[in-house]
Every structure is written in structure tokens, then in C-alpha cells.
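Take a look at these structures.
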Structure I
Amino acid sequence: MPDALPLDDPFAATTPRLALPLLHAAQARKEAFLNEALARLDGLVQPSVAGYSATPPTTPADGECWIVAAPAEGDWASHEDRLALRQQGQWLFVDPRPGMLAYDASLGQFRWFSGTWQKAEQVEEPFGGLIVDSEARAAIGTLISALRAAGICPSA
């Protein structure tokens, strides 16, 4: 990330990565632009989402963040795959960037954005088979436990 804004576009409206609104000289209502930028940062820095849903919650609290699923309804209509941030009684929608991680509190695991929101599927520990290798099973079990503890794979 550059230390200063590029001089070739001194009138850019937003930052390139997070689309934070920029202030301009002699701009009216600067506080509105600054407050929107702070609201976006509040929801995007180490995001934790309440879940993945097509329907907005009936009584959302300020600070809640959701991933909008398809087909979105109500206030979320036409905002599929975006982050819905509840800020000052209204929804603020943010486009995710490839590689963005968000902790999904409803699942206890991370989701990542790669064109669409992805998540790791449940991993089962090995069982059965004709030959049982206890050392290999123990190693696989340890790996699965580490993935679950890191929030990468869902808990059993």
C-alpha cells in the first residue's frame, strides 16, 4: 500500500482497496464522508460475521456484519455476496475483495472470498479399512484437530 495518494488523480472519490470515501478541499459535510470511512473500517478490519443469510435479521444491532446469500430479500435485495454492515440503524454494503477472510461466528470457522464466499467442509477422521495404521490415524487426527482449532474446518 503506498504511503501517499497518487498525484495523477488528486480528485479520486474513494481509496482503491476498501473504497473508503476521500475528503477534498472545501468539501461540504466532511464529517459524513469521514464517518462513512470509519464505519467501513469498523466492519472490515478483522471482520467477524454473524452468519450467511439471504434475509436480514428482524432486529439487527449496530455493529452486526453478515454475508448476503442468494437470493437476497428485503433490504438486502440485489446485494448478494456483499458484506452487510449494520451502522447507525442502516445497512452499509461492501464488496469483498479476493482473498478476504471473515470469521463466521455461526459456524465457528473462517470463510474466504474467491469470486464467491467459500468455507472448508467437514473432515471426518479415518475409520475402518483392512489394515489399520494407528500412527497414521493419530497423525491425521492431530492435523484435523489443528484445522478445527484454527477455525479452518468446522468442529464435529
Structure II
Amino acid sequence: MRRRIRIGIFTTLAILAGLLCGFSVTLYRTHYIICWNTASGKGFTEWPFGIRTSHWETESPLEEYMHAKHPGKVSHHWATLAVTGHNAFGQAHSFSDYRHDGIAPLRHSDLAVWMKGRSDSEIVKLYSDLSSHDRDRVEARIDEICFGDM
């Protein structure tokens, strides 16, 4: 009888330890990488031992426009924006946020709304400003797109 109780307690403790590890240990990380010139994004999932899966890439409306109207003029400046760690149950539990000089990225929806009805020269100027990496110019353009002319 005592042996069964000990086995039951040991089994319960082992299950609780397994659940605790499952919730607290990072099993995989998702990486989000952004192009600061075009606001395009890409990413992947990284598993233990450096195995990478689930690669994806999204062109921003600005990059699509530049490829269509000015082919060959687009250059990229990729930088990691965020990394999120996930546990064995898929729950996000660790976050890393890498803002490029503290500048928030552009959402594609905001960019598409801003580009609607703009002239070619205005859109090319936006690309030029974003790819200048001049913090004040970039922040001013992002504010203009996200919050309207200030």
C-alpha cells in the first residue's frame, strides 16, 4: 500500500515538474525582421540547435510601388525588429523589441492609405527619406503617415 502511495506521489510530482518546465522553458522563437527603407517585413521560426522553419516575407505597398514604377532602385536595410519566445504549449512568454534608433515601424495599412492619391514624386521622396537613415527625417515622415500632417 505504501509503495503505491509513493509511486502516486512521485508520478504527480513528475507531471507537475514537466508542466512547470513546459510553461517556463523557451522551445522556439519567432523572429520579425523589417526593412527600414521600404517597411517590408520577413521572419522565421527558430528551433533549438539553430533550425529555422516557417520563413515568410511581405512586401510593403511602398516596395510594390517602387518595383512597379522604378525597377532596380530599391535597396534594403534589414534589421531585427522583434523576437518572441514560445513555450511548449505555443504561448508567448519572452519578448525582445529592437527599435531601430527608437523609431517605430510603419504599418502597411497606414502606408497604403497615405500613398493613395499621392504623386509619383511624393512617393519617391518618401522612399528617399526612409532610406536616408536620418533619424529626424524618418521620424517626421512616419508621424506624417501615421498621424497626418502636423
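Readers should treat all values here as calculations from the given coordinates under stated rules, not as data from a laboratory. Just so it is clear, the model here is predicted, and its values are computed rather than measured. Cβ atoms are built from the backbone, for glycine too; each structure is taken alone.
The figures follow:
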{"item": "Parent structure of the calculated result 48, 15, 12, given that semi-axes √(5λ) of the Cα gyration tensor in Å is the read-out and I, II the choices", "result": "II"}
{"item": "Origin of the value 3.5, where distance in nm of label points 7 Å out along Cα→Cβ at positions 61 and 125 was derived from one of I, II", "result": "I"}
{"item": "Entry that produces 10.8 once mean count of other Cβ atoms within 10 Å over residues 45-52 is calculated, selected from I, II", "result": "II"}
{"item": "Value -14000, calculated as helix-only ellipticity at 222 nm (-39500 (n - 2.57) for each DSSP H run of 4 or more, over all residues; to 500), assigned to which of I, II", "result": "II"}
{"item": "Relative contact order in percent (Cα under 8 Å, 6 or more apart) - structure with the largest value, from I, II", "result": "II"}
{"item": "Read-out FRET efficiency 1/(1 + (r/R0)^6) of positions 37 and 85 (r between Cβ atoms, R0 = 30 Å, to 0.05), computed value 1.00, structure in I, II", "result": "I"}
